[in-house]
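What follows is calculated from the coordinates using simple rules that are stated; it is not laboratory data. Nothing here was measured: the structure is a model prediction, and the numbers come from that model. Cβ atoms are built from the backbone, for glycine too; each structure is taken alone.
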Structure 1
Amino acid sequence: MSLLPYSLARPFLFALDPETAHELAMQSLARLQGTALEGVFSTPAVDDPVELAGLRFPNRVGLAAGLDKNARCIDGLGAMGFGFIEVGTVTPKAQPGNPKPRMFRLPEANALINRLGFNNDGLDKFVANVQRASFRRTGRILGLNIGKNATTPIANATADYLIALDGVYPHADYVTINISSPNTKNLRELQADEALDGLLRALSVSRDDLARRHGRRVPMFVKIAPDLDASQVESIAATLRRHRMDGVVATNTTLSRDAVQGQRHAEEAGGLSGAPLLQASNRVIMQLRASLGPSFPIIGVGGILSAQDAVSKIRAGADVVQIYTGLIYRGPQLVTEAARAIQRLRSPGN
């Protein structure tokens, strides 16, 4: 069990600028992981395995991409009880992201707005960090999330995704194709029918070649936005099936501000995450499940701030869930609470 209650650390972190607090937390995790001091934040993982996309997930609660963009803290984050972790988004070349300030707390709503813009150290450093981590060797699942560089024209985006896929493929349990961040100009255009069809066709062909070269087939997931109507979701679902994608991550952050109108920072540009995203994310999950059928893997993410929120994602149709903003507001205890609640949901009589 964690030796330091998050309730003691949170006031200090929340007194800092959000990005400064984030960087301080990540630096601390990077230094402490693998040492005796890891006990300050470590928690035993709930044992609730599930088979998904040919992988055995030790439990159904994972970390969403975006928190550890450079894969620096895989082992430290893994010590918090996650059954799986997704890191990135990584782009082929290092890039600084958007100008600061670019991250804002909305504490009244248990929410964040960010417009980070895929800030990361590039593919080579990312892969080196992944290789140093021991998380996968303990039998847990590591997802690697890839995107395009901001300077790459949207017409040439496929080339960036192919470079990134080639780089991460040998080191991933699954790869997520991020086409839904609102913070890279025109990126969400890749969710449109023709663009998505072309991108996934190229990635599918490349994955077949990589599978032959490496002797294993790595599952590919596609991460989509919550700001889609039912017909768009249905079209995306059909494209995922057509190009033999292994799963979908639903959803990324939202551009909607309906739930936070009038709050400080509510009009800042960027993606809104946290509690206000829960219902929109669950709606997309339900639509995906209806379109994809009962067996297509869905990772549910967006708005999990409690064990009940995590259960609502499973009831909506997700197979497993991911946490990001909830970890910032609630701390590592949320991981265990969510995993236990999902475990109870699947017990006889529930």
Structure 2
Amino acid sequence: MPGLADNTHMANSGFSRSQKAGLPPGTLVYVGEPRSSAPTVRVTRFNEQTLQVEDVTDLTSESIGPKDGSITWVDVDGIHSVELVEKIGQVFGLHPLLMEDLLNTSKRPKCEHYDEHLFILLKSAHPAAHKRKIVTEQVSIILARDVVISFQEENSYDIFAPVRERLRAGKGRLRKFGADYLAYALLDSIVDSYFGGLELVGETLGRLEHEAISHPNEKTLREMYRIKRLTMNLRRAVWPLREMMSGLLRDESRFLSPQTLIFIRDVYDHVVELIDILEADRDMAAGLMEIYLSGLSNRMNSVMMMLAMVSTIFMPLSFIAGVYGMNFKYMPELEAQLGYPLVLLTMFGVAMGMLFVFRRKGWL
């Protein structure tokens, strides 16, 4: 691609955002977590009658490039290999700034137009295999004439599995419409992945609310802080989607047909719904701390009340025991044969009487 050879590229080094600062624009550097798994490239070509799927390793125009009469979908799992991204960029003529953005996993969701490509960058979120945490990753979609290229950070979870199944079934609009409809289907699959994650967040918030009221402890507090950070991260990923989808709906370029824009509007509605759910979860996560402190305070008050009642009951008993513990010679009760059991019965009666009064007042 013209100008690409002039841009320095660095191998999958797992750079941080600060380490990349100062490099020339268009420098290809992978910014993200270091990964050891080998990236994979799957090419799907289809039209209304045929479907061909194959995994390729030789990244040439013949193996991954577009072919007349079919839609080409190049799905890349793993963006930590700069050489792989550069080869794909050379085949499809991707702009250096576009490739720089898709290699940077710290970017916020956005949509950009280039001369021959529409570039969409966003985050996906889905429950992990053990369903105890939510995994987020960056997903990029590049739309060109009869070509869609998708990039995922890793291949541990196939977020596009529903789209592949629809292509294999050959039903519906996916095999009949163009590449822009395929890009919509991928975008819709990414947005829908958030609902599973937010469902897990809602269940966790409900459980923490019950624990905060019934038996607050340090483990509950740590879990509250974790879920609060999670909702903040999801909010940073979801809120820019609204602006991005609005930009797509206002798009009047050649990349999206009017019939596809109608479906994009449906994805926009899903994003708005996600924001409503996320804001409710965020408010609930913020209120959990107040619930926790209130539950802790009520628990402490209950303990203090119990200790106060025990102390109150033993005060007259201590007084009686103190009186008859004095070392005076002339005390009439000391010579009484039933003095000891009578004193004990008196102390027992005083204690029972005070418990009865506490019960009547609702303190017990």
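Numerical summary
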{"read-out": "Computed 0.91 for Cα Rg over 2.2 N^0.38 Å - originating structure among 1, 2", "value": "1"}
{"read-out": "Label whose coordinates, when mean count of other Cβ atoms within 10 Å over residues 165-172 is calculated, return 13.2 (choices 1, 2)", "value": "2"}
{"read-out": "helix-only ellipticity at 222 nm (-39500 (n - 2.57) for each DSSP H run of 4 or more, over all residues; to 500) derived as -18500 - corresponding label from 1, 2", "value": "2"}
{"read-out": "Winner on relative contact order in percent (Cα under 8 Å, 6 or more apart) once structures 1, 2 are ranked, highest first", "value": "1"}
{"read-out": "Label whose coordinates, when distance in nm of label points 7 Å out along Cα→Cβ at positions 77 and 157 is calculated, return 1.4 (choices 1, 2)", "value": "2"}
{"read-out": "Origin of the derived value 1.26 (Cα Rg over 2.2 N^0.38 Å, for residues 245-308 alone; candidates 1, 2)", "value": "1"}
{"read-out": "Of the structures 1, 2, the one that 1.00 was derived from, the read-out being FRET efficiency 1/(1 + (r/R0)^6) of positions 173 and 285 (r between Cβ atoms, R0 = 41 Å, to 0.05)", "value": "1"}
{"read-out": "Origin of the derived value 0.00 (FRET efficiency 1/(1 + (r/R0)^6) of positions 69 and 325 (r between Cβ atoms, R0 = 41 Å, to 0.05); candidates 1, 2)", "value": "2"}
{"read-out": "Ranking 1, 2 by distance in nm of label points 7 Å out along Cα→Cβ at positions 133 and 213, the structure that comes out highest", "value": "2"}
